[in-house]
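Asks: Quick heads-up: structures coming right below.
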Structure P
Amino acid sequence: MIEKTKSVKIKFGDSDLMLETGKIANLATASVVATWGETVVLSTVTANFEANDDIDYLPLQVEYEERFYAAGKISGSRYIKREGKPSDKAVLSARQIDRPIRPLFPKSLRNEIQIVVTVLSYDGIHNTAVLGTIATSAALMQTGLPFEGPIGSARVAKIDGKIVICPDDSQADNFEMDILVSATQERVMMLEVEGKEASEKDVIEGIKLAHTEIKKILDIQTQLEKKAEFILETKEELVEMEKEIKDFLGKKLEEVMTEKDKDKREAKLNEFEQSVLDNFEGNYKQVNLKESFSKLVEKEIRKTILTKGVRPDGRKLDEIRPIDIEVGLLPRTHGSGLFSRGQTQSLSIVTLGAPEDEQTIETMEEEGTKRYMHHYNFPPFSTGEIRQMRSTSRREIGHGALAEKALIPVLPSKEDFPYTIRVVSEIMASNGSSSMAATCGSTLALLDAGVPLSKPVAGIAIGLVTPEDFNTQPSEDFIILTDIAGIEDFAGDMDFKVAGTKDGITAVQMDTKLKGLTYPIVEKAFEAAKKARLEILEKITAVLPNHREELSPYAPRIEKIIIDPTRIAELIGPGGKVIRKIVEDAGGKEIISVDIDDSGLVMITSNSPEATKYAKTTIENLLKTVEVGEIYDVKIEEIIKDRNSGAEIGAIAEVLPGKSGMIHISEIANFRVPSVSSQLKIGQTVKVKVVGVDKERGRIALSIKQLDIAKA
């Protein structure tokens, strides 16, 4: 039986946004159906109200399910029509929902929570990740869980020089700047930016505009009734345990915080942790001892930075770790770059492919192709760990998408550089901000491969440390850290990644452990990121000031030809017969592909100059118009006889591929010829002059005699 439904509605952007509960999925702890335009999203929250005390983390899962039916589609796969594993877009959407809600739960919560966001209808206009975040927040507000919401989400874009709130998804290709913001009433929780060298001023203005719109949809979430109540118990035992561990360790943690060598510092911390486990064995659970030790380490790092202004590795607050750059490491790849910053190291490799190597994109929201791909791999050895290597993780997909987003604005157009481009960043060592190292390494690899970037791109991660009471009493008493190392990311409050050129921002991704950021923090983070970005760009251009003039000898070459678009069908032929024959005829000459664009752009990709020349000449000849007076070397294909008398009257010769002409018996020589076969043989090559063209009937008249007369 359907429970009593309740709904609330408000204007959001240019459309009504409605939240409804009590109608669907009522066996979940809470569920909300959110409708915006004709986009409909269901968010369910299922919670276990019994804590799992055997874990030391918040067991929160966020799943995002896209359904092809939502957009009125059936999967284009020939063999699989059911939705399979989540697309990269679905994974990124799940992360966009997860990241702003996670910090709003108490760190000590140990109750399993699963959030499933299902897209039921998509109109191609209203963004599903935005709606999914709002629906999830509204559902969490019903559960009674200790969730310090509500939150909202909104996009802002710059189109034709104007900043627009809640832009249509259908306009995405025209965005000069695209900002996604999630926020509470007072603070920014999550930020993503994609820009075509956007200014810091425009980005901050866009964030504030989005935040203003978000505030509209916060109050209505509280109007939906709570379905459950939850009381988070403060465990005095854990508080006492932490005090005992602190007394046991004394000054040891304070002293080790100034150890600059990461390996030595971690060895000492491991030694201290083991001594805690050994000393308190039997008194407390091991999982609680480890968690308490970790908290004490975090507090000591924060105290050292806040009270002394000293970072764990001794750097100044705005100092970047030592940078080392190398290009052209791998002889057989098309381009490579090794970027090391401190103990973080990314090896990026470029592969150039034919236009037909573009990736086909098919999701609920979009269909098309992708000519630039960035893939990010984070193997366990990069952090000195041992773990099973399974499928690509959400983190790897997210970091790859960020680096990809950062470089797209500076890539050459397909017309100028028709290659499909794949970059793979192999993280060889990670001690903070490997995604920004991947961005820098990819710039180097692309330049090394000869890709004519309009400008180099660099990225940096900015951190934050705030006083303990900052969540309840925000102030200007905070410290911004440039180029955070792993231990600062672990103990700090923010990971603010900014990538761009010397002239502007191309990508931003911000996460925080706080219950949101204030605008003074956001503004100072952008200032610090710009200063650091310019410093890194100087080091990149010092090594490789411009792209290589020559491609790798192992990269394929692409030859471009422009043809009349009305003759594309002629080049392709029935069922692709003509173009397929060209490729087959050059089979031994390493033709990779011949791609034909609707504009008439023909791209021949080959590893062999000989094959390229063959295909180009064949295509040009095939589409060339034969004119009177032109001279050709032709091969005799057939001797023609009169149907009635059987007398030989001429010979057929191929002038150009697909175009044959006739040499009449009277045009073979300047004397009387008794028969065609007495002068010409099948397979023989002769020089002829075009003496007549009937374009309507497609007939071409050839003459050997006219050449002889001209010589005489």
Structure Q
Amino acid sequence: MAARALRVLIVEDAPADAELCRRELARAGLEFTAQCVDREIDFERALAEFVPDLILSDFSMPTAFDGLTALDMTRAISPDIPFVFVSGTIGEDRAVEAMRRGATDYVLKDRLGRLGLVVKRALQEAEERRARRKAEEESKLQGLRIGRLNRILAVLSGINAAIVRMRERQQLFEEACRIAVEHGGFGAAWIGRYEAAAREVVAVAGAGLPADSVLLSGRLVLCDGPPRNRGLIAQTIEARRPVFCNDIAREPEAGGERRAEAIRRGYRSAIALPLTVEGAVVGTLALFAREADFFDDEEVKLLTELADDISFALDHIAKEEKLNYLAYYDVLTGLPNRTLFKDRLEQRLAAARRAGQVLSVMMLDIERFRRINDTLGRQCGDELLRAFSSRLAQALGESDALAYVGGDYFTVATRHVHDTADVVRLLEHVLGAVATPPYAVGGSDLRIAARAGVVLYPSDGVDAEGLLKNAEAALKDAKRTGNRYLFYAPQMNARVAEQLKLENDLRRAVQEGEFVLYYQPRVDLAAARLCGFEALIRWAHPQRGLVSPGEFIPVLEATGLILEVGRWALRRAARDHAAWREAGLNPPRIAVNVSAVQLRRRQFIEEVREALAESGGFRHIDIEITESMLMEDIEGNIGKLKALQEMGVNVALDDFGTGYCSLAYLAKLPINSLKVDRSFVAPMAHGAEQMAIVSTIVSLAHALNLKVCAEGVETQEQANLLRLLRCDEVQGFFFARPGPEAQAVDSLKQGGG
């Protein structure tokens, strides 16, 4: 089948100009049908009846109807139609305004030879937008489905947390219903207790329903009969499996007044899940959703896990009620004993097994406790154990399970962890918290330390007994080797050692001078010439080569080494600039980034002055700080920035738009330029709204007499748009990647300065 001819609507009051447009389209090889209008009423009718694929419009016409009016009407009715201005009167300011209001492009009448190319590009971009929109719509549907699954996972996680901390059925039931409604997005949740002898279900908890709801009152008596005449609750109890309905309004009349109330309250989908203990149904969990077709196999699978978890908790509560407090708790410390800890650990393991998660188990002991016990007596030893257990409990989170397992041994089971670093951070926190301050015991201040052995599920064991055994083995190794803590798996210790090695390597790198500066050019858009450099720190590792800044900068900041490296970067940039000047290269200013750690120091200004004084860099070096850094202590930082400017150092506000700096502060900030964050530049070409944000930032900066530099420019299109918006400077891979000092020298020798 032949492709449909392109429908072109021409808004033009001069027939000769309209004919020229037709000729240019034909010369470009386009098959089209054209219609020409010059009045608003005709244009509106053509939008509805002719349904154009493309609109070519003059900007100004003798009548009250003009191109911008046509543009606004088009965007209101058919936002996807490419709209190209063909005008002899449009100027640069009007062109920018037109682009901001949604125009696709513009062509001057004395340059109609561009029309074919512009139209083809506009049509191609429109097709790409439609394809993206279709993909976005599909992604949105997928996102809604994922969102539903995530809500159910949130319910699963929340109820698992409730299971760990709750020991009463009623409390668990009420919490489960609350979590299902508040975190799972269900309209209502209802739990009923099944009394098998009377074949009745009695409501015991609910959420999302008024107190007088039929769903919460009375007893549901189960009756015999065909499945279609019985509600979801009855079917679930009989089948001992989940039963759901994705449109209760269209199902056969079953469920009576309870079903009628659910429909009246706007619920469309419902599911009933059995709660079982030792194979027998003891209750049901019913969930209601406002969306139709809510439940599919994945949702039902997750909700089945949810019901299983509640069932597991009910089973645990039933067993727990058969035992007294002393069977599960230590009298001295008030903590769970080994038996209860193992039981709770098995619960966590079951949840982690279903969710595919990793958790850790730690075993700790008090160093030299036996000597303390023998020297000060058993009473003081007991006093120390009580104080230690209290401090240990305070150092842990609510979701961490703690137990006293005898002697001076304590165990901790965490919730799921993401990586070894999570465990190390917790260990460091706990061991630090139990060590200081000293313990006041028997009239003396005792300074003690603790050691720990750590295991991870599932790599170091799959059941509670195995994990505890291996944690104890790791603890003994830690005591034998003098380590504060050790992992059972050698590779875990290797990872911790890796982190320590990275720190040590960085300390050596500072001492050995392994850091180098790379320079990325900034380009003046109007003059199309080099106007500055940004200095970027790189680590030239002797074995690994150049290391990514994302790997070592956070460690430098965490260890405080960034202070020394930052001062070095300032000195190095100033020296390089001085060398370039001596070589007669006429270099532009160099911008150096400053970290938050540096800016917070009271000696910051003196450190900058000292770093730049050696090479006379005050008039040649700029300082870049991020907006978020500035907002940490804006009043104090304003004083520091003023001091920098008094030295002759220019100040640029980096990543502008990401730190929520108020306009009131921006107007009085002692800065020389703004750098537009790449997150605004990257999507600029994809929509008028994004371009409007950048345009607003540029206009705001110019109104405050500030220069504007756009970061992350990677395409010609972005550069062209920034030029139209009168952005002063640009920086990005489209113009040049960061390179060593020799590359910067080459740029200067080629006339960039």
Structure R
Amino acid sequence: MKKNILYTVLFLFAFLIIISYNFLILPKDFFENISYSQVLYDRNNEILRIYLSEDEQFILEPSTSKEIPTKLKETVIFYEDKNFYRHKGFDIKALFRAIYKNIKNNKIVSGASTISMQTIRIFRGGKRNYFNKFIELIYAVQLELKYTKEEILNIYLSHCPYGGNIRGYRGASLRYFNKIPKELTWAEAVTLAILPNAPSMLSTVKNREKFIEKRNKVLYDLYLNEKISKEDYILSKAEELPETLYPIPQNALFFTDFVKSKEKKYEIKTTLDLKKQKKVEEIVEQHKMQLEKYGIYNTAVMVVDTKSREILAYIGGTYENEKAGKIDAIQVKRSSASTLKPFLYTLSFDKGLISSQSLLIDVPSYFNAFNPVNSDKRYRGLIRADRALALSLNVPLVKLLEQYGYRNFYEFLKSSHISSLKNPDYYGLSMILGSIYISPYELAKLYTDLGNLGLQNELKYLLEESKKQKEVKFAYSKGATWLTLDILSTVERPNTSWEFFQKRRDFYWKTGTSFGERDAWAVGTNSEYTIVVWNGNLDNSSSSKLKGSDSSAPLLFHILNSIGTTRGTISQNLDDLDKVKLSKNGYRSKYSQNNIEAYIPKGVVMTTDPFEKLIYTNLEGTKQVDSRSHLVTETKEKIINSYPPQVNYFLKLRGIEIDNIEKLLDSKKLEFIYPQNNLKLRIPKNNSGKYEKIVVEVAEVEAHEYYWYLNGKYYGRSDKGKILMEFEKGFNKIDLATDIQRSSSVYFYVE
């Protein structure tokens, strides 16, 4: 009776297969639109981080380039579907045997699903009954026609469940054994073969014992079928089951978030070097306690391979820092402080505005309402350009920017892809002192360009991008860049340790401290690495120790000393430079007064000396005369340095001897230091709504009485060349006379 029932069932089953095959067509997109975990690797294929899929599953994308390891393949096929390579989607013998057993026992005791049928079930879902089994069989046959056996096995193993939200053998290998699949032992491979059918069996002690029995039985069968050796069988039986799941890799969190925000691929090979990343993180951690002692809670560090522009280390802060949450400080715009000064020098070298030996003016100065002050509160009167940059003086740099043009400098920054810039007039001359806001990422890009002698390009975070050739674009000449780098190499370094000086590496670097001590920068480059360090607080609070030289420079050189492997010298090429003779002021002399030599960029024509002046004197050289006057019979030429009156005045106060043109001039005109002609003043008002008084000052002469007039009316008298004056809105005029018959006037506007 039972045999008749069996034959009837088999006949009907075969009939249904033939009929249904034409109606049940495997959907084209059956394996598409699946969300996978995004995996980010470092440059050496170390896993940086794995993100859960959109549906919160830990599942890695199937990859044809990653062949399923032999141990896992042998084990899964032996355990799940011994005839996998012989059937065409379903195993007819196993199917007949299962139907017979189920009818005999009046319940389902055997499934007979092949790997192909199980693959369909994973994607289709549904209850485990005869109807769904039948549909799975139809789809499995079509699956076999569409894909190879290896492809089917890959699809199955890449999506089968392994407990919890773990799916696929690659993810399971990491979570259960902290290994890549090809490193699995036989015991581990068997464990992964069994788990999809019993994912909860590792949860309790009793179940674990049953699981071990099941695992060891499979190992024994493998041994009996000569799949493994006796030695492998004995060693595999002794292996323990995994106690807990290994954590999902979580390295370089800010960097991986940054890459994930830009890339949608499931598997991404980045440029990051995990060993260097961890080394830099360790160094940052060593400095953290000292910094927090002074109220400094946020640090950002980037290390870039100068030549390839590949990002090697990226620390955006402490990921769970209570002061900043998950804010990536590498991408936050901060005051650039003094870090842009080298680029103004490079551009000015190319324009012939200065040489490294040019004398720059460094005295208290006013630029409309802008009154820059050197950070050390000192002034030098006149200073060579190389020293002005090495000391990071503010006044000479603002004067240089005025000469170069702040709109021109703004266009350079814009062409260098500094984002979120406002109108250039918003910044004015203050842009060289930190009113431009820039991220550590953007600053790393600028200094990497500097390390490549002006060749502009983007930083790279994907390893494959490094192989792509991009258009060559120079922001400035190699010669100008090398002259700037030469100055930066002389910047005084922090006394970190004797070990550092014993294996000193060349580094071309700059510090920066923003107004109000809210940002501390140290940034530099050499032929090997470009490094940016920023310290500060993302809540914008200040600290007396937030100075580039105090908090950031020691950290920068600690990093350089730990990862640097070469001297890092950026070689000079004399073909990019011209050696020229200049006046003693460091400019091209109009009168062939060549006293010094200096290098300038190839082909650049230096600006003429702004201080040199040819005058005619009497034969004794004691007094300037008018050579055209019929009263003068004998004269001689004299080349003098005619520095601005405020410079003469400043140097005179400090007892510094210069060629004093004042002794040679007959002019009775006084020179105003502040305000100067055509100046626009923004003067604060007091509580009564009137403008505050400001100091009016002239370069003092040997006078005892100074008489001041404002807008045609007598204002007052002073014993020195300065007085407090109060103005009205609009145009104002000051007239001044002295008891030695010298006078002057100045016009200006009060806004």
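Every read-out reported here was derived from the displayed coordinates using simple, explicitly stated rules and does not represent laboratory data. Just so it is clear, the model here is predicted, and its values are computed rather than measured. Cβ atoms are built from the backbone, for glycine too; each structure is taken alone.
Asks: Where does the value 1.27 come from, among P, Q, R, when Cα Rg over 2.2 N^0.38 Å is the thing being computed?
Replies: The correct label is P.
Asks: For the read-out mean count of other Cβ atoms within 10 Å over residues 131-138, a value of 10.6 was computed from one structure; give its label from P, Q, R.
Replies: Matching structure: Q.
Asks: Let me ask another. When FRET efficiency 1/(1 + (r/R0)^6) of positions 195 and 259 (r between Cβ atoms, R0 = 30 Å, to 0.05) is calculated for each of the structures P, Q, R, which structure yields the highest value?
Replies: Structure Q comes out on top.
Asks: Given a computed value of 20.6, 79 for Rg and Dmax of the Cα atoms in Å, for residues 123-354 alone, which structure among P, Q, R does it belong to?
Replies: Q
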